[in-house]
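Enquirer: Input: structures, listed below.
Computed from the coordinates by the stated procedures, all read-outs in this text should not be read as laboratory data. Since the model is a prediction, treat every value here as computed from it, not as a measurement. Cβ atoms are built from the backbone, for glycine too; each structure is taken alone.
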Structure 1
Amino acid sequence: MLARIQVPSQARRGEVMTIRISIQHAMETGYRLDDFGRAYPKNVIHTLSCHYGGKEVFRAEMGSGIAANPYFEFYVLADQSGELRFEWQDDSGVGGAERATVQVVT
């Protein structure tokens, strides 16, 4: 699974940073039928988390109503330079991870 992440390369200490992530995933709901009338197995990303400075700063738990190639936008307070680590997992056990770095200046 590929992910596109937008994180500011630099932020001022105390500034609110906008974080964006889009994950490429078909997100099969389990309701679509094949040519023989059998349902395709449900397979959606069910968990996405983001850690910053060793702490979880964002978590989303999704169900079958989430769209294909889900997009998330959330906000994090810049308090230290470092890495944002994103992790996700789908119903079939396949997961992914990406990292982005932000430089915090005073």
Structure 2
Amino acid sequence: MKNAPVEYRNVLDALARCIAACEYCADACLSEDNIQMMVGCIRTDRDCADICRVTAAFIARNSSHAPHIMKECIEICQKCYDECSQHKHDHCQQCAEACKACIDACKSYQQ
């Protein structure tokens, strides 16, 4: 990665941060008082973390399918951002921020 272009490193870093934020948020949601209210958030967090992992792998190996996967990643990150930003919990707000940064990095990488 040392010799990789900056935008390559930036998108992989954003994906890694999004994975971590989504995993943390999903786990923290399980400790909330009204867990039923958090079910959608937990499911979306898990989907987002998984698509970010796949996207990072496709980018890292320079797969010709990376653009297709990245399009889906942007869509799921947006859904996660929309879900998490509705909740006032710190972990949800941090997750929403990580999703937004990931969306921006993926869009920049696509150009």
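Enquirer: Could you figure out which one of 1, 2 the value 5, 19, 23, 16, 15, 9, 6, 4, 2, 1, 0 for P(r) over Cα pairs in 5 Å bins from 0, in percent, for residues 25-72 alone was computed from?
Expert: Details: 1: 5, 19, 23, 16, 15, 9, 6, 4, 2, 1, 0; 2: 4, 23, 22, 12, 12, 11, 9, 5, 1.
It was calculated from structure 1.
Enquirer: Moving on to the next point. So distance in nm of label points 7 Å out along Cα→Cβ at positions 41 and 65, computed for just one structure, reads 2.6; which one of 1, 2 is that?
Expert: Working: 1: 2.6; 2: 3.3.
The correct label is 1.
Enquirer: By the measure mean count of other Cβ atoms within 10 Å over residues 17-24, tell me the structure among 1, 2 with the highest figure. Mind showing how you got there, number by number?
Expert: Details: 1: 17.0; 2: 21.9.
Looking at the calculated values, the largest one is 2.
Enquirer: Sticking with this structure for a sec: Quick check on the output: -27000 is helix-only ellipticity at 222 nm (-39500 (n - 2.57) for each DSSP H run of 4 or more, over all residues; to 500), derived from one of 1, 2. Which one produced it? Please report the intermediate quantities before stating the final value.
Expert: Details: 1: 0; 2: -27000.
The read-out was computed on structure 2.
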